[in-house]
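Scrolling down, you'll hit the structures one after another.
Values in this text are rule-based calculations from the coordinates and carry no lab data. The structure displayed is predicted, hence computed values, not measured ones. Cβ atoms are built from the backbone, for glycine too; each structure is taken alone.
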Structure I
Amino acid sequence: MKYIEIFLLGIAVFLTNLPNLYAFEFQNENVDLIIRPGIGLRIDNLKWSIADQDGHPNILSELEFNDLIIFQSVLDFDLTVKRIYLRSTLYYGGIIDGKCTDSDYYIDNREGLFSRSESEINNDDVQDITIGLGYQFYLNNKESKIAPLIGISDHKQNLRITNGVQTIATPELTPAIGSFPDLNSTYQAKWNTWWLGMDVFFILTKDVSLSSSLEFHTANYKAKADWNLRDDFAHPVSYTHKAEGKGIVIKVGINKTLDKHWNVGLMTIWQNWWTSSGIDKLYLSTGETVSTKLNQVNWKSKSINLFLSYKF
């Protein structure tokens, strides 16, 4: 079962048992449950390149998905039972703007540029789910807490490439300079990870607290693409990517207590992901397959999110 399906099943089970959980909290002061719905604005950049079959040029084709502007909704919850700490977050974001640059070279190290096109990225989405389990330790007379964590996560980027314009062309090798409005290609990337991390909570005043989080991820990266204007490529899967990767996620938030149950918070998140070299596997319309080197994938993300939380 997919991570998102597990998460949604868990939410359903939680809502079904909500009355029991609420009653249990009055009987046991060591149980805390916090739910945080929220909204956020996020900016992503994703970049990858491949080499030719013989390794030269070492960068044959390079794709850059730049300034992906994403409006996202968030559902986050924390459950603490006698210091055992579980947290989970689900993000769903719609891409409202972005650019794709596709560059091709015939000489090593990005020399000999013979083709470049610029396209738009919009009307698609990103999905993220993170689940972590740990144990809380109190600091400074219970005014601060620290929680080492282990967890899993799943991150998806579904990118649709449209409204292309050829800006650099070489006769007999590439299309002529100009637009190609029938472009409707897709690139769907997924990062499946295990991670280790640390959450820290600081109480500044009676009503204001700070939170921070650091996660180190080990990732399995997979992607598939459909290049709809290439008749020599197979469809709906024109090529796939596989590689091993790593990631660092940093979160910093501030929370304001409104009353016994309600809080409002603001959180900033920075993410930096990368892979080692992997495999680019091309599927031809003839039924043949061709494999070459996927040099590296780089993904950077930053976001700011507004939460309204309820503590049971």
Structure II
Amino acid sequence: MAFSKAEPGKTRIGWIGTGVMGRWMCHHLMSKGYSAAVYTRSPEKAKPLLEAGAAWADSPRAVAERADVVFAIVGFPADVREVFLGPQGALAGSKAGNVLVDMTTSEPSLAREIYTAAKAKGVGSVDAPVSGGDVGAKEARLSIMVGGDAEVVEAVRPLLECMGKTIVHQGPAGAGQHTKMVNQILIATNMIGVCEALLYGYKAGLDLKTVLQSVGGGAAASWSLNNLGPRIMDRNFEPGFFVEHFIKDMGIALEEAKRMNLSLPGLALANQLYLAVQAQGYSKKGTHALMLALEQLSGIKR
């Protein structure tokens, strides 16, 4: 089966999930000349896209019936399964030559399952989770980790380039999701360091913004420190990425590690700390809300 390379004004896109990141990602595609049909469980979240010219579809299946390439970025693996493989899912509305692109962080095994089901119907399937958060999505500079057949990846690459600055084909179906697990493991333990360091600086009576000027450009620098550190200082814990979704990701990584007979104690610790964040009622806050749980452990009230 041949898959046509995406072209503005010719290729029709479908978009499922218009949350904190999905809204901007779809917007960038539309701004580059791609017509879009959209679906989301909360229709009000699609309003900006509809006002910009997107067409509403009543289900993922209806999205696929009006599109050549269907993207989804939803919450959990169960949502991914429903929007792609369910009775009203995108695969049910797809025809040979169409492509499904899952940008949710999900299970590598599910990516392979979608790939197999799609291939049986002559439909392409790509797993393409992203990193960069709400800011990366808004500014079209996401890092996109791609799994799937090379021919299909190249067909959708022009679309991915509308949303991201770093697009790397990692290998066959599921490889994109495995790479995202590497990304999340790196972030999980780094976030502990960011929060503990800033907590130490606060308790020592330092001006944290001045501290960041020194450490943010040295060997200790990281994306989380320089992008989320200022939010922590401003006591702004609104999400670029939800705590509950991060817990989901760490759970996937821990399950995969168990399957591969790997011991990842740092990740296990981070997972437990984030479960404490969730237990304290912050599941809808950003991942940097880890600071709130660490403050409580140390009896610090701010």
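Out of I, II, which one gives 0.15 for FRET efficiency 1/(1 + (r/R0)^6) of positions 124 and 260 (r between Cβ atoms, R0 = 30 Å, to 0.05) as computed from the coordinates?
I
Additional query: Which structure, out of I, II, was helix-only ellipticity at 222 nm (-39500 (n - 2.57) for each DSSP H run of 4 or more, over all residues; to 500) calculated from, if the result is -15000?
Answer for the origin of the read-out: II.
Matching task: 0.50 is the computed value of FRET efficiency 1/(1 + (r/R0)^6) of positions 132 and 164 (r between Cβ atoms, R0 = 41 Å, to 0.05). Pick the structure from I, II.
I
Going by mean count of other Cβ atoms within 10 Å over residues 76-83, which of structures I, II comes out largest?
II
Given a computed value of 0.8 for distance in nm of label points 7 Å out along Cα→Cβ at positions 52 and 292, which structure among I, II does it belong to?
I
State the single structure among I, II that was used to calculate log10 I(q)/I(0) by the Debye sum over Cα atoms at q = 0.11, 0.14 Å⁻¹, giving -0.75, -1.06.
So the calculation was done on I.
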